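These are the structures, in structure tokens.
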Structure 1
């Protein structure tokens with residue numbers, strides 16, 4: 001059994017191969033497994049990886065195993081044994097339906113956590129009355145002098161830091177930059193991402209980073225995005241609409257908007273053995289949990305683009321559903 005540390009070229013290649021090849025779970029956020037600070041668990045003789053971070057007494061797993069079909073469950077078994085051997089428990093976040101069923105069969109308590117959202121680009125249009133307000137905001141942004149261009153991240157490092165500092169400062173004195181289940185810029189995986197920056201009068205005022213998505217809904221993920229606070233209305237919509245035109249021209253099929261916790265909850269998607277009390281908690285956090293995560297604000301932005309039906313994502317507990325284990329997902333994300 002081998003527990004590999006992040007940051008090595010060979011490991012990056014192993015993880016990239018796994019997430020781009022073993023796509024049966026159809027996890028649109030799989031590229032997050034490439035983030036710095038996220039470890040990859042492998043085992044001799046098994047084809048696949050498990051992405052995770054340690055937080056307190058938990059190994060917080062991102063997605064299910066990115067593994068060949070015959071290695072999937074053996075790799076999960078070894079990972080759980082690896083955790084238990086250290087006196088730790090496993091909690092998995094952003095599991096897809098394929099993963100959720102496998103974990104439930106293994107004895108995990110599995111509940112809905114939220115949903116991902118995606119737009120089928122060949123069918124996408126901003127025409128019609130539904131998009132009138134957004135078209136007006138986008139036009140206003142471009143009339144303000146906004147220009148959008150794709151740039152190498154290393155060429156914009158200083159500007160990105162300035163935008164990030166201003167954006168984080170607007171979130172309050174205790175705000176922290178999220179990690180793990182949120183994208184990043186830089187590091188060995190940056191060569192696979194695409195960065196688009198908006199400028200007004202040559203000053204960078206916002207950016208959106210896009211990461212690749214593999215599987216039957218291959219395309220791009222609208223990932224990390226930041227802007228100068230109190231700037232031009234419609235700025236991010238204008239950047240994204242410009243990028244959509246580029247992706248459509250390139251023949252991309254899907255633009256994913258990523259995972260938002262507590263959204264798209266539907267009792268019909270719960271699995272046998274789920275926790276009713278945790279199910280209640282997810283609905284409560286959708287209504288009252290803005291201090292923990294601004295799910296309603298995030299969903300409002302995503303719904304502007306008329307996404308397809310939500311892609312349900314799950315959380316899995318190694319034992320009964322636990323608020324402590326759930327909290328450690330957010331701890332792994334640097335939320336506190």
Structure 2
């Protein structure tokens with residue numbers, strides 16, 4: 001077994017398949033920073049777009065590659081006018097789902113995920129697509145939260161000199177909302193890395209009852225119900241006495257890891273220790289999310305470690321569900 005670390009991301013490599021999967025994840029992360037498509041033409045309801053992609057995957061399995069043929073058959077099957085191809089075709093192109101009249105490999109893969117009901121994986125694939133569209137990427141970066149998404153769409157499209165159509169505003173917003181991490185409902189019954197990153201507050205909320213036991217073991221007088229947590233950056237929160245500005249500690253959250261590997265857990269905890277100093281605060285709480293189970297629907301455990309100001313510490317692993 002080899003532990004590979006790239007920035008804050010860690011992976012245990014045991015088999016060739018593990019290595020291939022790790023390399024695939026790295027490639028996707030690298031591609032996320034590059035936007036290639038500049039069109040904002042999205043005039044197809046997301047549900048119809050996804051149904052078409054499922055159709056494209058099934059036709060691909062039968063050897064049909066031409067996008068126009070698949071679109072025509074799809075419209076006939078759903079008893080829709082073939083004139084709708086005039087809006088479907090540029091929408092597919094703007095998202096990088098077709099090129100040279102054929103569905104791209106990404107479109108086929110996305111269709112396969114949707115066909116097999118692997119929705120969380122399909123969402124991750126969509127996020128990669130959105131990041132490659134310069135206009136959509138700008139919209140997502142501008143939106144501070146999900147409630148501002150429609151406003152962000154309108155501002156960005158207007159900034160491009162676009163006279164906004166109602167259907168374009170509606171369908172662009174709906175499509176982005178379906179996969180945008182800021183619109184996650186933070187249901188922890190099926191967990192992904194992206195969901196963990198964008199639902200940190202929910203994870204802290206679910207951790208609080210388990211923290212109490214560890215606080216008591218260390219004789220920390222202020223218990224979690226007397227405290228509140230204020231985000232300082234993506235993975236760090238201050239621990240404040242509720243209703244005051246008094247800071248008594250920090251919550252430090254490490255990157256999620258796959259399965260319970262002792263060496264990896266120790267490494268992750270040690271990395272968080274770099275942010276802990278004796279006598280500065282009364283308490284530190286370290287949280288390491290642990291993903292387990294099938295790729296389609298992973299469950300989550302948390303490694304919680306509470307460190308007192310004198311560096312005495314206790315820890316436990318708890319199973320989390322929402």
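Read-outs: derived from the displayed coordinates by stated rules, not from any lab. Source: prediction; values computed, not measured. Cβ atoms are built from the backbone, for glycine too; each structure is taken alone.
Some observations on this one:
- Distance in nm of label points 7 Å out along Cα→Cβ at positions 65 and 201 - structure with the largest value, from 1, 2: 1
- Which of 1, 2 yields -10500 [helix-only ellipticity at 222 nm (-39500 (n - 2.57) for each DSSP H run of 4 or more, over all residues; to 500), calculated]: 1
- Taking Rg/Rh (Cα atoms, Kirkwood Rh), for residues 49-168 alone as the criterion, the top structure among 1, 2 is 1, with the largest value.
- When relative contact order in percent (Cα under 8 Å, 6 or more apart) is computed for each of 1, 2, the one that comes out at 14 is 2.
- Which of 1, 2 yields 23.1, 72 [Rg and Dmax of the Cα atoms in Å, calculated]: 2
- Structures compared: 1, 2; top value of distance in nm of label points 7 Å out along Cα→Cβ at positions 89 and 265, i.e. the largest, recorded for 2.
- Entry that produces 4.4 once distance in nm of label points 7 Å out along Cα→Cβ at positions 73 and 297 is calculated, selected from 1, 2: 1
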